[in-house]
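A.B. asks: For reference, the structures are reproduced in the following blocks.
Every number here is computed from the coordinates shown, using simple stated rules; none is lab data. What you see is a predicted model; the values in this text were computed from it and never measured. Cβ atoms are built from the backbone, for glycine too; each structure is taken alone.
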Structure I
Amino acid sequence: MGRALGDVLPLAVAVAIFPVPIIAVVLMLGSARSKAVAFILFWVVGLAGVGAIVLLLAGGADASEGGGPAAWANVLLLCLGLVLFASALKQWRGRPRAPEEPAVPAWMRTIDDLTLAKAAGAGFALSALNPKNVLLVVAAATEIADVGIPARQELGVLLAFVFVASLGVLAPLVVSLVLGERSRESLDAMRAWMARYSAAIMAVLFLVIGAKLVGDAIAGFSA
């Protein structure tokens, strides 16, 4: 179980510091705290749902063979790592140059008009339907499955992954609850900084995590 935790924690941290959902939570806190809570709850549901589905599929396909990862699991991790390398290059090339302003998704400009249901839907979509996020969750679930631990321990590692991966969206809510109105300036500053450097942050994340997945795949092939 310890090995599985070690394998997925870097992936969880990568998900946790994705700028877009954090920015969304900050904007929702400025509109209505209930929207932010709904967003976060369904963000967690999305992560857990995708992870559980991949775990079930990987378990049925025998992701672990003889105490080591199956060949198909190594191939999948290698492919995911290469996709992340390509994504890192795309993000880096697409980063805004000063004095260019970063593009803001259209739905973020209508945060004040979102209902609770739409805020919840946005949280679910960003965690369970966003390709970049799904890629990391699939990688994490594959890493868990190929260790070959009992199902109960797999579930425990998945829950730990979901918790760490959700710390990014939870942080603004906690700050808002603790500091109240005093948190507004700090949260707005954080939102502006993350919006400015979103592409660069994601490029570095994808590069580092891609290298990890390729390394894990090579180690699995060599075992």
Structure II
Amino acid sequence: MKQLHNIQLEILKQLLFAPSLRYAKLKPNPEMENNQFDFHLNQLIDGGYIVKKEKGYCLTNFGKEYANRMDTEQTIIAKQSKISAWVCCVRTIGGNKQYLIYTRLKQPFYGCQGFMSGKVAYGEKVLEAAKRELKEETGLEGTAQIVSIKHFLVFDKQTNDLVEDKFMFLCLVKEPKGKLKPNNEGNYEWVDESKLKQYVTNHFESWKAFEKQLEEIKSFKGKIQLEEIDHWSEKF
């Protein structure tokens, strides 16, 4: 999320608590030079954050959505959790169940293995995101269903710093259609269930956590559950 200049944030903060304000009332500091104030006011207008109307200046819908993320005590735009569709693909070939395993080839978590994931775009539904990401990343298509929701707080194991805050919707796609295509952001391979432990050796969390995800998928009966997980990682 873009951080605006602190004067511009102060202007938006004023408008959060009023339907509209006149020029003089909108100044964060009455002693501020008019040319300095005009510059920041025009930046906000040009950026689509505020608009001038008959009764004064007010927030646009875009400005309301942006300013509503503000921590008004500190006058900063607060960081927010990421939301991702996390996709497990399963198929049966010759009586053998296979899982589509992703080896990540970009930071963070470079080289880690598990199920693919992708960000849910603004205004996009989770299952639409799962379907889109699957198609874009692998060339495969299928119908997704949500199995569980995980809220991960990822900490650097060395420093204990929080490095990632994300909600991941674990989605299951059974018997996807299409031809698996190569992708420069990761390697995808169908792996027999009996060979998963041998193949998945660099897990995002641990083999135990990955095994638990597999069990959730296999035993899913339609009840979606939320789990919040503190994860200390050396792989971020």
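A.B. asks: For distance in nm of label points 7 Å out along Cα→Cβ at positions 24 and 168, which of I, II scores largest? Could you put the intermediate results ahead of the total?
C.D. replies: On the way: I: 1.2; II: 5.7.
When distance in nm of label points 7 Å out along Cα→Cβ at positions 24 and 168 is computed for each of I, II, structure II gives the biggest number.
A.B. asks: In addition: Comparing structures I, II by relative contact order in percent (Cα under 8 Å, 6 or more apart), which one has the largest value? Can you show the working numbers first?
C.D. replies: Values: I: 47; II: 20.
Checked I, II; max of relative contact order in percent (Cα under 8 Å, 6 or more apart) sits with I.
A.B. asks: Any idea which of I, II comes out highest on mean count of other Cβ atoms within 10 Å over residues 16-23? It would help to have the intermediate numbers written out before the result.
C.D. replies: Working: I: 20.8; II: 12.8.
Structure I gives the largest value of mean count of other Cβ atoms within 10 Å over residues 16-23 among I, II.
A.B. asks: With distance in nm of label points 7 Å out along Cα→Cβ at positions 32 and 176 coming out at 1.2, pick the structure among I, II it was computed from. Display every interim value, and only then the final one.
C.D. replies: On the way: I: 1.2; II: 5.0.
Here the read-out was taken from I.
A.B. asks: Given that mean projected area of the Cα convex hull in nm², derived from a single structure, equals 12.4, which label among I, II identifies that structure? Write down the numbers at each step before the final one.
C.D. replies: Numbers: I: 12.4; II: 17.0.
Here the read-out was taken from I.
A.B. asks: Comparing mean count of other Cβ atoms within 10 Å over residues 160-167 across I, II, which is largest?
C.D. replies: Details: I: 20.8; II: 13.2.
Top value of mean count of other Cβ atoms within 10 Å over residues 160-167, among I, II, belongs to structure I.
A.B. asks: Suppose you compute helix-only ellipticity at 222 nm (-39500 (n - 2.57) for each DSSP H run of 4 or more, over all residues; to 500) for every structure in I, II: which one lands on -7500? If you can, show how the numbers build up before the last one.
C.D. replies: On the way: I: -26000; II: -7500.
Source structure: II.
A.B. asks: Who wins on mean projected area of the Cα convex hull in nm², for residues 8-135 alone among I, II, i.e. which is largest?
C.D. replies: Values: I: 9.4; II: 11.9.
When mean projected area of the Cα convex hull in nm², for residues 8-135 alone is calculated for I, II, structure II comes out on top.
A.B. asks: Continuing with this model, one more query. Figure out for me which of the structures I, II the number 1.6 belongs to, where distance in nm of label points 7 Å out along Cα→Cβ at positions 120 and 152 was derived from the coordinates. The partial results should precede the final answer.
C.D. replies: Details: I: 3.2; II: 1.6.
The read-out comes from structure II.
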